[in-house]
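Just below sit the structures, each encoded as C-alpha cells.
Please treat every number below as a calculation from the coordinates, not as lab data. All values reported here derive from a predicted model rather than from experimental measurement. Cβ atoms are built from the backbone, for glycine too; each structure is taken alone.
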Structure I
Amino acid sequence: MAKSKKKKDATKKSAVAKRRPLAENRKARHRFEVLETLECGLVLVGSEVKSLRDGKMSLDESYARVKEDEVWLVGCDIPEYKQATIWNHDPKRPRKLLLHRREVRKFAGQAHEKGLTLVPLKVYFTDRGIAKILLGLCRGRKLHDKREALKKSDMKRDIERAMRRR
C-alpha cells in the first residue's frame with residue numbers, strides 16, 4: 001500500500017511540473033527578490049478565458065493590490081477575443097483574485113507593514129481547466145543587487161559548462 005501512495009504523489013508532482021504557463025513575468029525575478037509565493041484563482045469573463053486559451057496575455061507592469069479585504073490584479077493585459085463581438089471585455093480592467101480570507105490578511109499585512117509588493121509571476125490552466133495565477137510577495141532589488149545576481153548566475157553557468165566537459 002505504501003508503494004502505491006508514493007506513486008500517486010510522484011504523478012501529482014510531475015503533473016504540476018508539466019503545466020505550461022500561458023504568461024510569465026520574466027522581469028519580475030530580475031527586478032524583485034521573491035520571498036514567498038501563493039497560487040490563487042482569477043475571476044474572468046468568457047471572452048477573457050477564450051483569449052487566454054489562444055495564449056494572449058501580458059503580465060508586464062502588472063501588480064496585485066488589496067482593497068477592502070479583496071485582492072485585485074491591476075495592469076494585466078488580456079486582449080479582446082475577436083469572435084466575441086459586442087460581448088467583449090475591457091483588456092486592462094482590474095480582475096479579482098480568489099484567496100482565502102486568512103491568506104489575504106497574511107499577505108496584505110506583510111505587504112503593508114514591510115513595504116513589500118505583490119507581483120504576478122505566471123498564469124496557467126490547471127488539469128481541470130481552471131485559470132490560476134502564481135503571486136509572489138517580493139522586495140525590490142537595488143541596482144547593485146541585480147548586478148550581483150547576474151554575476152552569480154554567470155558563475156553558476158560557467159561551472160556547469162566546465163563540469164559537462166569533464
Structure II
Amino acid sequence: MKLNQLSDKPGARKKPIVVGRGIGSGKGKTAGRGGKGQTARSGWSGNGFEGGQMPLHMRMPKRGFNNFSRKRYVVVNLGRLQNFIENGRLNIQETIDARALQVAGVISHARDGVRLLASGALKSKINILVAGASSGAIQAVEKLGGQVSLEQPAEQQEKSAEK
C-alpha cells in the first residue's frame with residue numbers, strides 16, 4: 001500500500017448542505033434560519049440566552065471558592081502497598097518513592113506528590129519517601145521498623161538551594 005492509495009471508508013465524509021440556492025433545494029431563501037432578526041444574522045450564538053430574561057446560570061447562587069494554586073496529592077493506602085508487595089511488584093529492599101509507585105502501577109500519575117494513609121494493614125518493613133503521610137500511617141510503618149521520609153516541596157528546595 002502506498003500513500004496515494006489511501007482513502008476514507010465510504011460514508012466517512014458527508015457533503016455539507018449547500019444553502020441559499022433557490023426554493024427547489026429545500027434550503028433556499030432564508031437558508032433554514034427562519035425570518036428576520038438577531039438569530040438570522042451571522043456571528044450570534046444563543047447558548048444560554050433566554051430572550052432578555054436573566055439566564056439560569058446567572059440566577060443560581062454562587063457558593064464556595066476554588067483555589068487554583070492548591071496541591072493535588074495522590075492518596076496511597078498501606079493495604080494497597082501491601083498487596084503490591086505480596087504480588088512482587090514493589091521491592092522492599094529499596095526506598096519506595098513516587099517513581100517506584102508509578103513503575104509498579106500503584107499510581108498512574110504522581111501529580112503534586114503522594115500522600116500515605118493508614119487504611120489497611122501493612123506487614124512488611126518498608127522505607128518510603130512521600131510528600132505527606134497521616135500520623136497513623138507513620139506509626140504503622142515505624143512499628144514494623146520501617147521509615148517514612150517526607151519530601152520537601154519544590155518551593156522550599158529552591159529557597160534552600162539559593163542560600
Structure III
Amino acid sequence: MYPGSFDPLTKGHVNVVSRAAQLCDILHVVILTNPSKKPAFTVEQRMEMAKLCLSKWANIRVDSYQGLLVDYMRDKSIHVVVRGLRSESDFRFETEMAATNALMYPEYETILLPSKTDYSFTSSSMVREVASYGGDISKMVPPEILPIVEERFKQSEQ
C-alpha cells in the first residue's frame with residue numbers, strides 16, 4: 001500500500017505510484033485522515049482526484065481510512081508499505097515510523113523509493129502555499145487535477 005494525506009496529490013506522488021505499481025499485483029493507494037492537519041480538500045475530493053490521476057493503472061485501488069495504518073493493513077492482509085523519500089529528513093522520519101509500525105504489526109515491511117530529482121522539493125504543503133498566492137503549480141500537480149486545485153485556491157482568495 002501507498003498511504004498519505006495527498007492534499008493534493010502531486011506529480012511526485014504519481015511518480016512513486018507508477019514505480020510501486022510495477023512491484024506488486026495490487027497497490028492500495030490509501031488516503032489517511034490526519035487529525036493534526038487542516039486539509040484543503042475533503043477525503044472524498046482527495047479520493048476523486050486520486051482516481052482521476054491513477055486510473056491508467058489497472059492494478060491500483062484507491063481507498064481511505066481513519067485510524068492507525070497498521071490496523072488498515074491488518075484488516076486488508078497487507079504487509080508492505082511503500083513510502084517516497086525526498087530528503088534525508090524523510091529517511092529519518094520513515095525509518096522511525098517503520099520501526100514503530102513493526103512493533104504493532106510484526107508482518108509490517110517498508111519499501112523506501114527515492115524521489116525523482118525533479119520532484120525532490122515538491123510537497124502537498126508547497127503546492128497549497130504556491131496556489132494560495134495564485135502561483136503556477138502546473139509543474140507540481142498532475143494535469144488531470146490542475147483545474148480542480150487552482151479553482152479551490154481561487155475560492156479561498158475571495
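Work out which structure the value 0.95 belongs to, where FRET efficiency 1/(1 + (r/R0)^6) of positions 37 and 109 (r between Cβ atoms, R0 = 30 Å, to 0.05) was derived from one of I, II, III. Provide the component values of the computation, followed by the final result.
Values: I: 0.95; II: 0.05; III: 0.70.
For FRET efficiency 1/(1 + (r/R0)^6) of positions 37 and 109 (r between Cβ atoms, R0 = 30 Å, to 0.05), the value 0.95 is produced by structure I.
In terms of distance in nm of label points 7 Å out along Cα→Cβ at positions 29 and 133, the structure with the greatest value among I, II, III is II. Suppose semi-axes √(5λ) of the Cα gyration tensor in Å works out to 59, 28, 17; of I, II, III, which structure was it derived from? For semi-axes √(5λ) of the Cα gyration tensor in Å, the value 59, 28, 17 is produced by structure II.
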